[in-house]
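Please treat every number below as a calculation from the coordinates, not as lab data. These figures come from a predicted structure and were not determined experimentally. Cβ atoms are built from the backbone, for glycine too; each structure is taken alone.
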Structure 1
Amino acid sequence: MTDLDIREIHFLRGPNIWTNDRVLEAWVDLGGLKDTSSDIVPGFADQLKRWFPGMIEHRCSIGERGGFFQRLDTGTWPGHILEHVTLELQTLAGHTVGFGKARETCVEGLYKVVIEYLDEVVAEACMREAREILLAGYAGKDYDIEDAVARMKRVVDRNALGPSTNAIIAAAEKRGIPWRRLREGRSLVQLGQGANQRRIWTAETDRTGAIAEHIVQDKDLTRTLLRKAGVPVPEGRVVANPDDAWEAAEDIGTPVVVKPQDANHGRGVFINLTTREQVESAFQTAATEGEGVMVERFIPGNDHRLLVVGGELIAASRGDHAVVMGNGADTISVLVDTQLNTNPLRGVSDFCPWSKIDTEEWDPAILQELEKQDYQPDSIPNDGERVLISRFANWSTEVTGLVHPRNREHVTIAAQVAGLDICGVDVVCTDIAKPLEEQGGAVVELNASPGLIMHLRPATGEVRPVGEAIIDMMFPAEKNGRIPVIGVTGTHGKTTTVKLLAHLMKATGKYLGVCHSGGLQFGDRFSCTKTGDRTSGTHGVLLHPWTEVAICESSAESILLEGLGYDRCQIGVVLNVGPEHLGLGYIDSLEQMTKVKRCVVDVVLPEGTAVLNADDVYVAGMAESEHCLCSVLFISHVADNPVVIAHLAKGGRAVFVREDMVLMAEGDKERRLCGLSEVALPVTGHFSFNVHNVLAAVGAAWAYGLADEVIIKGLSTYE
């Protein structure tokens, strides 16, 4: 038998039985370790503490710092330890998370290990790494934890959302805007739902036009358009060959800049060139980085990145020169590695505002900069001698408050000339607090997908709210991108209720997105594709750009194995809790199944309504849950249900049957809706089970705001 066998891994991407956040749930068979408590393995607890000293911050069930270490010392089980090591590995890799659970199932030795995550690939990699670490620990073997963490960091770099995307998502969450990553490994994110959705891809939005991107990719076209609009730009032109490049340099006047016409990220850009040899050499390299080469007048000063969002300047950062100081002993290569590359702000990850300087394969532009100073990478500068490595290597100082009003106008005009809603404007000048015209400064480049990291992690100055600015541009105040979502669950009757409710809701004139076990419905168009009662149907409904109201069925299977397909809903309907699906996902009692079904109630918005079956004791009890923060509307097939009577006495609402008549009541006032005989759906004899489905649909329609006559007509015309 395999020890710590991870049998299955499920990503619960929506609210679930553990939490309303995303979690990984692993079904872990402890195997031969099922009776191995941490306190009975010599040296195991101490070894784990040495490997992961940061786990002293894990409070665990003790509720205080060092709580998990106390559990290790007094004895805890492998599933619990796997939970904490997985959480710690994610944190060490750069994904700080804290929520976790480990619970034994009804099968001895089989645990559900639950961990919070930020990225699915990272979470799974960390769990599998944690398993190997624990097996080594139990066997008394050593393990290279530093190497393991380094590997997990590489997984983060390859798969996780970058800092720009995360900043926008964080701002969306503050505004209550739902979001979903549309594909793992890509920073493509949907914000909002259905007809109210927007999308981002890193710092580009769905309103970033192809024409605008084409303009800024063509640096000569950008420069020409900006000059005509009165924005200061350097004189320059496209050149055909090395001789033409030098001829352009002579016409413009040295020093000059040679750069690719359409490259980005500073690749192949050579600055402050004064000789023919330098210009011709730079042309050869620049020509390999893009289509076409440009020669421009060199603008002295510092590089600045100004971020324009929705026509407004939001942030500005100044780039400083990268310099090393000689000590009379070390080469420039060594000095770069020890003085520059050791800075924690410099790295290969997108989360680092500065890039590491490669001392194995040197950037040709850096080599040329060194050559101007009569240096090579293996040169040894004198003690105290200052060596310029790169003029524009460090985004370091936040300077938004210093930007002159005239310069603010220049960069906002530049973004609008290009047609960009989000634009990174590169400006070179000596003093950003003075008009560019007065100092010979200029706008040198526009970026359609600007990195935000320099504004989020400045070396000096305050963090700018760039994510918030982007969200506020995409979603005006009081807009959260949501559409009405009606969630329906229960052991049986879900699909019938969803179909009937969708028929009633047609009267709203809204475009309906409906998913149930039979397929999908978009407006009047039906898809026979089986959703399998899984959340893919809900995702499709909320992805559809026309959906104005979503009606979504959720089965026990979908909630247990994937979580709800939505984060919140306006109306949540629970029909019943029965024994039919016990055993699924190791749920072996009606109490546990009640918790599964209650997920729909837990996420109803405070201003929303939970429609609950008062005839089912398990469903009726959901109204008393601490998680039920919304109003409750009970349904019952009888008028004298004590739950309904007590609820109405408190001013609540209910839909029930008396003498074969459907009645709607609120407090001490009630009104007749229609007779059961007027309902097109069969509700008598063998079909009496449909009564609750009818009442639930009526209750949800009432909670949404449909008029009585509209509901009556819908009930009588359902096919």
Structure 2
Amino acid sequence: MWAKLKSQIWQWRGVLLAVPNITALVIALRLTGLLQLLELAALDQFFLLRPQESPDTRIVIVEINEADVRKQGQWPMSDGKLASLLEKIKQQQPRAIGLDIYRDLPVNPGHEALLKVFKSTPNLIGVQKVSDTVDSSAVDSSPELKRLAQIGSNDLPIDGDGKIRRALLYVNLKNDEILESFGLKLALLYLKPEGITAKPAATNSNYLQLKQGVFPIFEANDGGYVRADAGSYQVLLNYRGRIQQFTKVSLGEVQDKPIPPNLMRGKVVLIGATAESLKDLFYTPYSSNVLTDPERMAGITIHANLISQILSTAMDDRSSIECLPEPLEWLSILIWSIIGASLCWLQRHSSNQKTLMAVSVLLAGGGLIGGSFLAFLAGWWIPVVPSLLAFAGSAIALTQYIAQSATEMRKTLGRYLTDEIVSNILETPSGLKLGGERRKVTVLVSDLRGFSAISEQLPPEEVVKILNLYLGTMTDVINQYKGTINEFMGDGIFVIFGAPISRIDDSQRAIACAIAMQLAMQQVNEKNQQMNFPILEMGIGMNTGEAVAGNVGSQKRAQYTVIGSHVNLAARIESYTVGGQILVSENTCKDANIDLQIAGQLQIEPKGMRHPVTICEIRGIGGKYNLFLPDDDDEMIVLNQEVPVKYTILQGKYAVGKVFLGALISLSEKGAQLRSLDSLEILSNLKLKLLIEAEMPTEEEHIYAKVIQQSNVDEHLFLLRFTAVPPKAIAILNALRQPESS
């Protein structure tokens, strides 16, 4: 059970890592209020994008525009003109009249006539400004209307960005009294003939209910708000629209022209200023149009929207704007964080990952915004910015995690493949396709002489240490000369020059690299001696020719490599080398076209080749490389007494055929001279055993050697080069050489 769960956790590690962190970060940002302005701006765009609603014909606005202000001759208008205006409106028999003009002091002449109208018009509601802030002061209402309890608060809560998105239904006064808002008082007058009166809601006695419509109290953290001022009884304004959504008539038209008889009958009539000079204009969600200058809305129009909202909620089932509880908002953030992370994580192995990820993110992000907009049309304000931020943040975090994983993968692959091959696989569109292309390459194959025998005598841990030291040093040299390490073959190295990137000096760099590798063996052996490890010797073979370079294998497992007869020939040439030797084909020498120090030439007939191949032993390269191997000072010492041996000719790595007898007549540190009556081919490999029974009791003590040369004087004498000598045999050979060296 735990193993299965652990596997699932590993499979979804990126999502499990990103989602909690991004969710917590977004919720923290949400709680600090840093996202509030963005969320309010998103809400404004929803208002602007919402389809235009039908006009509310229950409300008539008598606007006081600039022309009306100039026509009055003075402002405020006289009490007599105001009384005349109200009388004319009364004749239309509206259900309610809202006077959004401050009248705390008499403006004569005509004051008595105005008082008479106030007393005789019970459905007339005046205004009083209650709030007293830094940039505005409270304004009292008309004493007569206040005495008649025919006033309402026209205060409007202003958000931090200066816009009106909320409205008041009730205002708490300093003396613990409650004052109905201007809009609510007028709406209740309209609803009274319909038999609709205010009552506590059945679901929450603190809420106002009108018929079936309930008005939830705005809370400080509703929607996108964070610690907003939620004093008194506030609601979110569900705007119907601009002033065009209501019946509108100017003050001058009412004063000077006959009013259609049913224009105001049975309706709510609002009287207020729309003139710029009267400074009763506010920024609203409709001020957020990015393509035009921000427009402002008259206070009287905002009150008309509130009245329309109240009437529509009570009579038309038009929903108010509701908000989710905070825990559900946090759950929404979590869900969208999971979606964003999962989309990226599931597509991380796709061949067209970037395209699919971009399309998925765009579709899901569009779905989030579209879903929030549809919810808004249904009357729900679901904050879109935190969820969108969580979605995008998780997607970005997963993309970064995947990119970082790819970087780590690149580093890991770089331990097995060269940077050029990794780049070819990861960055080239066709990098993973099977197949290849023909190109000229120089192939270098190296191998440690006698390492199999050495590995048999040491613990596996020490063998690995020796190999890591050797391969690490060689890798540095190969990288220095821009070779492509195609494969480590045990103690052998397969290097390509010319693929996946072809350069004009590939063969020159290959030869220089081979010489540098041989020179670096001194550094390897110094470290081996410090750790009491045996001395290593390496042979290198090289060939240049046309091969197919590309991805070989299956869709499940493939390898970038080169294939062709010229590749096989390089491996064959390497098999002819002895320790410290570099053998290259004539093709490579010609292609390099540079000053080379050649120790000798030889014709070989490798297996699988139709014609003999000329190979050269390279000891140095001139030009800009200027690399040369040191002279071989291996001194041959003639033995006082021949050492009998028996030997077998090796085919590959296996001894085949009969056992031959011979004798060693001279020795050096690296080789010997063998006398044998049987003919031996040059470059053949031998497995020898010293026939000194007392000293060599076990079959394990074998010496491996290669035939280097046949004597020109005596056809039965052959020069051998040791390829592997076990420790006991080394001690015996040193002892045999000692008398002559003294």
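As an exercise: mean count of other Cβ atoms within 10 Å over residues 26-33, calculated from one structure in 1, 2, equals 19.5. Which structure is it?
Working: 1: 19.5; 2: 16.9.
For mean count of other Cβ atoms within 10 Å over residues 26-33, the value 19.5 is produced by structure 1.
Looking just at percent of Cα pairs over 48 Å apart, which of the labels 1, 2 belongs to the structure with the highest value?
Working: 1: 35; 2: 52.
Once percent of Cα pairs over 48 Å apart is tallied for 1, 2, the winner is 2.
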**Request:** Can you spot which of 1, 2 the value 39.6, 124 was calculated from, given it is Rg and Dmax of the Cα atoms in Å, for residues 226-625 alone?
**Result:** 2
**Fill in**
Taking mean count of other Cβ atoms within 10 Å over residues 50-57 for each of 1, 2, the highest value is that of structure 1
**Asked** Of structures 1, 2, which gives 2.5 when distance in nm of label points 7 Å out along Cα→Cβ at positions 474 and 674 is computed from the coordinates?
**Response** 2
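Given a value of -9500 for helix-only ellipticity at 222 nm (-39500 (n - 2.57) for each DSSP H run of 4 or more, over all residues; to 500), point me to the structure among 1, 2 it was derived from.
Numbers: 1: -9500; 2: -12500.
Comparing all candidates, it corresponds to 1.
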**Item:** Which of 1, 2 yields 99 [volume of the Cα convex hull per residue in Å³, for residues 666-705 alone, calculated]
**Value:** 2
